[in-house]
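Following are the structures in question.
Where a number appears in this text, it was derived from the coordinates with a stated rule and is not lab data. Predicted, not measured: the structure shown is a model, and the values here were computed from it. Cβ atoms are built from the backbone, for glycine too; each structure is taken alone.
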Structure I
Amino acid sequence: MNLLQLQENLREAVIATARSEFNVELETVASEVPPKIELGDAAFPVAFELAKRIKQQSGEKSNPRQIAERLKSAIEKIEAVERVEVAGAGYLNVFFNRAAFLIESANAAPLPKLNASDDESSPKVCVEHTSVNPNKAAHIGHVRNAVLGDTFIRILRASGKRVEVQYYIDNTGVQVADVVIGFVYLENMSLADIKELNEKLIRENKTFDFYCWDLYARVGQAYQTDENLKAKRGEVLHLIEEGNNPTAELADYVVTRNVECIVATMERFGISYDLLPRESEILHLHFWTRAFEEMQRRDVIKLETSGKNAGCWVMPIDSHSGNDEHEADKILVRSNGTVTYTGKDTAYQMWKLGLLGLDFYYNLFHTYGDGKKIWITTADAIQQDAGVPKFGNNETVYNVIDSRQSYPQEVVKKGVATIFPEKGEAASVHLSYEMVALSPSAAQELGFEISEEDKQKSFIEMSGRKGLGVKADDLLNRLEANALAEVEKRHADLSDEEKRKTAHIIAVGALRYFLLKFTRNTVIIFDFKEALSFEGETGVFCQYSAVRANSIFRKLNEPDSAFKIQDLGLEKIAEIFNAEDGNDIWSMAILAARLEETIVQAANANEPAILAKYTFNLAKAFNLFYHNHKIIHEENEAKRQVLIAVADLTRRNLTAALDCLGIEVPERM
């Protein structure tokens, strides 16, 4: 029985006793982790809640401590519980049977295998993340989005969920129009010229998305002095949206090449996708038309006839700000007939939830090294590829989009729930996050010219239009170079290939952990010195702790030694836990056993930082455990076997926790 199941059994016992002894129905039972191991392994303040409920029902005043005493006997009947103490005014402190728990844990798999929930009959959820505008290379802010999304997917899968991963391609947006203007009017290039440029960049070991990064910044600068150039934006945007013309064909090539580059960049971080839905198909396959008709039919959208929004179709949702700050976000169709981002996103959300009654056509876009396929949408039914999985029709949709889009996301959520009340608002979840900014020193280190005023700021916002930002590939290359120098110092005997592989694993781990250790609502101020640190609360420290744990078992040369623990018998194991340092050994074991519980907490709170913090605390605790106990050379054989079992439980769950964070453990560090 794992810790999660044991706690569920405890709650069920409390609920059953509350019903039979006090005639009170409890829907939930809160549990706590006592601040000290001496106070128990789980604490329940439920007696206070029961006293309150009894008084409400009968008017009689009850003593929480007496209630706790009556609950105690029911809990003590659970096999894995050693004893229960009533503390203070009525707390129930539960002590587990340590010996039995260790034997059970030593033989248990740390987690369900990621991707284990492949039963197509089980409910499916969708996580949409990354969604970089396909007009240039991804930067560190985009990586935060992708790492959050990918880690949350891993957390959901570890919780047993079947997950569909989407990266939405805004291929008809203004940013794409701007880079097309750059190619056509600044570079004077045709589609053939751009294809030739792409071949040249490949020969020179350069990337198309980096070229577009610089070009996009040049367009932004040109707009400041050339109004005629800026005026072409509307015309180009219209041609791209319309499709089936040379401008749209050129834009499609630029977008596709950029998406290929971005997908390759994210693959370096261990991030993959199932589907790339494109905005153009939402228009060309009439997704918006169907959604609009449904909104009109259900009377959840209205045509404004006066005021500044006259002629616009608006979703009449009250603003949480109490003013008209978000009026533009409520507009789904402008007075000129064009559909807004919020309108298209509402139609897209309806499709993701299986509420639209329409579907895309699909082409194979890319096959990853492990054989996994990524698909892209198309409007062409004739050219659809064979073997397409079933996409859409999700139970819940999680959209990883930055906090600046909170209100448009609220409009989408409330709009879909209004049209389809049977789904409700809970089916649409906005996983918002704050931006990644640069410290002034990081901006200067990257060679950006910043004003004296900017130098005094605590951070500087990145801007793709100004070309101000850390490209994701540049950042990872730099992290890899730094890690490689450290690996070469420590392990000169490794081959060059092994050194590079180890450096890559360390670099990805360092960056992923740096982006995950902050809660989603925290602005991250990126600084090279902090990100590249090999000490403190870092991914490198967590990896090093797992490597150290693995080294114990290499030295033992007994990979299955932990599973011999049951041969000692419960009495011998209990003796070790009852000894002077027994609490210290047990605290390591019980912390390691809290992995699955932590993953459930992170999934329920939509907060990967909960798992990141736990992983660091587990790594830190193991290092102290390693320092305090002679795991390999312990002379007392019974104690040695217990220490080995606890070390093995810790290394397996630390490795599983890191895997859930998308962080690999290298062979050596």
Structure II
Amino acid sequence: MKRQMKTKISAFIVLFLMAIGVSAQIDRSKQPQPGPAPKITLEKPGEFKLKNGIQVLVVENHKLPRVSYSLRIDNKPIAEGDKAGVSSILGAMLGNGTTNIPKDEFNDEIDFLGANLGFGSQSAFASSLSKYSDRIIELMADAAINPLLTKEEFDKEKEKLIEGLKSEAKSVDAVAGRVGSALSYGTNHPRGEFVTEETVNNIEFGDVLAYYEKYFNPNNAYLVVVGDVDMSSVKRQIKKHFGKWEKSAGIDIKIPNPAPNAQYTQVNFVDMPNAVQSNISLTNNVDFKMNDEDYHSVLIANKILGGGFGSYLNMNLREEHGYTYGARSNISTSRWNASRFTAGAAVRNMVTDSAVVETLKEINRIKTEPVDAKDLANAKAKYVGDFVLALERPQTIANYALNIKLNGLPEDFYSTYLEKINAVTKDDVMRVANKHFKTENARIVVVGKGSEVLENLEKTGIPIMYYDKYANKTEKPVFSKPLPEGLTAETVIKNYVSAVGGEANLRKVNSTLTNADVTIAGAPFKPKAVLKQMSPNKFSMEMIVEGMGTVMKQNFDGENGYIEQQGRKIPMDEKDVSSRKSAKGLFPELFLEASTVKLESLTAIDGKDVYKIKVTKDGKDSFRYYDVKTGYLLRTEETSEAQGQSITTITDFSDYADVNGVMMPKKWKIANGPQVIELDVTEIKVNEGVTAEDFN
């Protein structure tokens, strides 16, 4: 042991001394010259072709006893028209049994083999231990050639697709993606059309069968095999199992031209009253293919502009101004003249206009100013590192070979890749930026809360056009309606108190115990929440994850409080303590003074007319929104400062139910910046289950 330790220390000292020696010889006043690009030698995959048209690429790799099979049917993009969604349903139905093997038996065998098998509407993937290779390729081929497509499965997948669309209805990002594509390409283009409840309801079971027959065939199929196999056995397997797949009649898929770029720089605005952030996406169509001479220069230009953490856009919008958690740009390639350049971010409502201006500024900067030598070198280094790292994966070799075939690339495209990356100059970057980053013909798609962002967005001087959530042109939205004559904030609050049970019943509520299921966007688990309150201001919230116990707890006993997380107790800061101590009861409306409330406007939330009340407390403003029809509180909105940034927390309340004579919301949705948490209340107890000791 001593000898081993001594050896390790000696090795460390040698390395340390070598580092000092090298450093001593470097002139740090000069930027080091890049070394020659690494010599790339790519093994060429084995290839063969079946009579039915399937082209097979084989990459042998015997490091691990595993094998994977990737099937790709290389049809042109397909427009689905008034039945958009049919391919999604087919993709979900494929791979769930065959006409020879029932669904449950099929899936059980996949699990027994420890294998993976999945399908898309024009693709499939399977992987397993190499000793099961013959069986997994047999199952994959059977599922592709003889799929078990039943009416029962169709009805289930159709319903799931509709439910998914409903859950996306209020998603700012989903709307931004849909509208951006539709305006860029046109809704009659395969890249511009979108799925709606209406188009899904148009789909019949026969439409799915017809789509499969027409488009899921071996005519344009490629099968990539990677792993612990040998060429002769692969040929035998593929011919045996996929050779029986019959070729179909040729299909002439006609792709319409994408919509033209905008005639001038313009904002295409979509009003989303529920938005807590704005989604900004500057976009223009480009004719950009992998075999373009400028391909490598464009990659570098985009990397510098918005392709990484140190990019122009991110350093401006995130690091300098704190508008967003991340700003990015992207440029796609397409063999079918359907590629786009995009740049943007999700930003706070109040800085939407500034973020648009700064985005344009950074794109124009790369078009008019030579890039710094350091930025150019860093971008190249990132591509070199990623490229070399990717070569460690056998799948990469197969993908590169497939790219060469599909995109008409020269045979040495990847062996000279790094050489061409390193040859990109500052002039190249500026030239391709001017060619592809068309700020003068760009649409700036902004999806956000119009009542908060439009006034300042108009001050930028950029023309604004208005669209709905499905890319239909509309008039400028009206954000407030005339208030009824004589209506005051006090009247609205009294109406709320009356609507939820009356003052007498509310004052009887001394404590509440609430249990709820919690959904946290992006989290792999679903916690339970236990909330306890006791008049006038005691509060406790505990988050529990099954198998992990309590993961977070917040407690306030009326005088002091703490937040406990991962075993650490952190005392509440003075501001939070002061705010909680000033609370007077479980229903704030009973204690609001006339001098602190103001009726702001009559506006709308998700199509419901609401009264917006401003509440001023300790010099800070917050807002409460009350349903005009029911009187219920639908939303609260508060802004706080954290790490030098303003964070707005919006809490939505819905599904009011009677609890001991008081109407209480059973659903809460809390949006805190980009974080969204939903509480589905399973139980509320009034004046039971809570004691003062719970808050110690």
Structure III
Amino acid sequence: MKKADLYLFLLLFLFAQNIFAQNADSLLTKFYFDSGLPIIDSTGFDYSDDYSQSVSSWAIDSFPESVVFHNQMSYQSTTNPNTSYDIRIGKGGQLYSFRGSFGESVPPQWVNPNWVQPSYGGGHSYAPWVDEVWQLVSVDGSIHNPPDSSYFIHQAGVYLKTPEQTAPFYSPILAEYYNTEEQSYSVVNWGQQAHTEDLQNINHDAGLLYYTKYTNKGKGIIQVDNMIYNFGQDNMNFLNVPWGGVRNSSLDHFFISTPGHDYNLTTGLYGQTPVIQTANTGGWVAWSNHIDGDSPTLGMAHPTTTNTYGNKFRYGDAGNLSNVNNLRDYHVFEMIRQPIGDQLGFGKAMSFRYFYVLGASVDAVKSTILEYDLVGHGLDSSFVADMNDVPSLRYAFSTSGQGIQEMVTTAPYGLLLKTSPYSDSHPLFKIASDNGISVITSNPYHFSEYPYDGAMESMSLLGFLDTKSELSVTDHTVCEGASFSFFDGTTFNNLQGDTAHISTIPSSQLNWDSLIVENVIVNPNNEITDTHTACNSFTWIDGVTYQSSTNLPTVTLENIYGCDSIIHLNLVIDTVNTLTTVEDLEMMSLAEGASYQWLNCDQNYAQVVGEVNQSFISTENGTYAVQVSENNCIDTSDCITILTVGSLNELSNQILVYPNPSSGILYIEGLETLKSSAQISILDVHGNMLKRIGLDSKTLNLNAFSPGRYYIEIVYNGQVEAIEIIRK
């Protein structure tokens, strides 16, 4: 197969595989648990990923709302407008806008000017919808230490606190899926260390996947499912599920339920109010703009029991809201879970579920929570699946320039990945750089240890596997019938069709002693960079920067990240065109632009001296073939029989065949004049005998023959003659 044909094949194959795309997205965003709560009202729901400016006001002067918007879900009730809502989901999976009859409830993102440093690239808008929004936050308390105390893995994104950060960076979306039937939207994000100004000093990284699913249940109920999977080495022991809050100007009063489902008005400043154990409540809280709760209300229902160390929340106004210098307009709500031991260490997952509920009043919200047992449908679990209990996807890969294209395939070859995290598994990502290079790797920091610096253009999740790995894709061409040995020693023999093979080389078997000259390149700044593909985690041990692109020395490397090497090799079988045509005595190869050598089949395929052109005119009867050399592959055509050189005149005068060409009955006259020892046969162009006919034959029915060229062969008096006939 030619290279151009390969690319066309891959394009067509990719198009065909699009039918699997929706299923792949569904599997990659799938949760372990389902609430079992059916849709109560499916009418009035709408989903859109088309941006339109909201009517909400935002205290962000540097960036328009369009930079954060990803999609929105809305529910409009014709019978109870107080249960209607419009939520907007940001590029980090965060809920950055939540409108109801009470107006906009998410705080306006205002920051005190005294908090802004001149070095902040985001200026007064250094937290553009990454802080005062509904989101997940995780902390490893063992390294969240003074004086920085800056270990916060945000679901939403990062603060713009370095001079270079002049545009928002939201936690990359790795997979997403909108389910029309469920009226749900699911998204997976790679959580980010938020405090960028400290990362260069304290070297925090982030190894969390945040799963979020928003589901409309109708009647003002929004189900929120969360899952956190830890593929990093830090141990999470403090979670906010969720962190968020409301605008005091929209929902000024906060109510906490009692175990008997009464409720109490509470006030206070955040940090000064008591920590509330959910077990001491009825499992729900509510915000209303009326001191008695008798106005449009937003509530939240959550489980009262937990698998972690307590399930509690903190709340309170963000400062003195009556102070004219405090425009924060923010009532904080922080739901806290504290994993025990290594419940959320490497290879572990935790799942949660809670509900937002809207209604005309706190009593109306309470009635909905109780009627549908929303507290009972909540979830708090430290479960992580076994590998055999999650679905799989198989991928084939190809190269395009410096990029890698992945395709979900049902072919038996390819890389098999699990679609959901399982115990002690590693994610595999496709990451593209800003200059068109893409890699398949378990290392999210492949291009930069600061993901927000622009080196990374996009990132997606392909699945999960047992070890940290990096995949390379290579193409190779061999001739049909050849054998080929792959990198892992597997050998395929007598290859007849294109195939692919995965070779996995464990990191323990890779040779890290040195990098030979051929693996070293000099970038445009004349600085040496490594080009090996083992997770891009090397240090130059000797610390020297070489300034010359010639006579490069051998450089010692250190393998930091320890990735297995997966090599996906696409093997293309190159076939030679051995088709031929024959016209009278001229034979021609149909291979264009190749090398040719005509052979005499009757002489053990000896070369016909000097006959090296695409066509060959025989000067004597015989059987011939052509050897074709094309793309470094050699093959030989079928043999062609020539019988019409030097026909006997006496037979030409005695034997009459008509009509010739014919599409049906062919008449033959004169065979009876031959001696009884004569043999008459019908041959194809390759000299194969199709049938014998007798001397008394007068006709030949050609209906049983395919259109083409044939011969009536006459063996007579020790000589051979042939009369050419054509079946139309």
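The table for this structure:
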{"item": "Value 4.6, calculated as distance in nm of label points 7 Å out along Cα→Cβ at positions 84 and 348, assigned to which of I, II, III", "result": "III"}
{"item": "Origin of the value 40.2, where mean projected area of the Cα convex hull in nm² was derived from one of I, II, III", "result": "II"}
{"item": "Value -2000, calculated as helix-only ellipticity at 222 nm (-39500 (n - 2.57) for each DSSP H run of 4 or more, over all residues; to 500), assigned to which of I, II, III", "result": "III"}
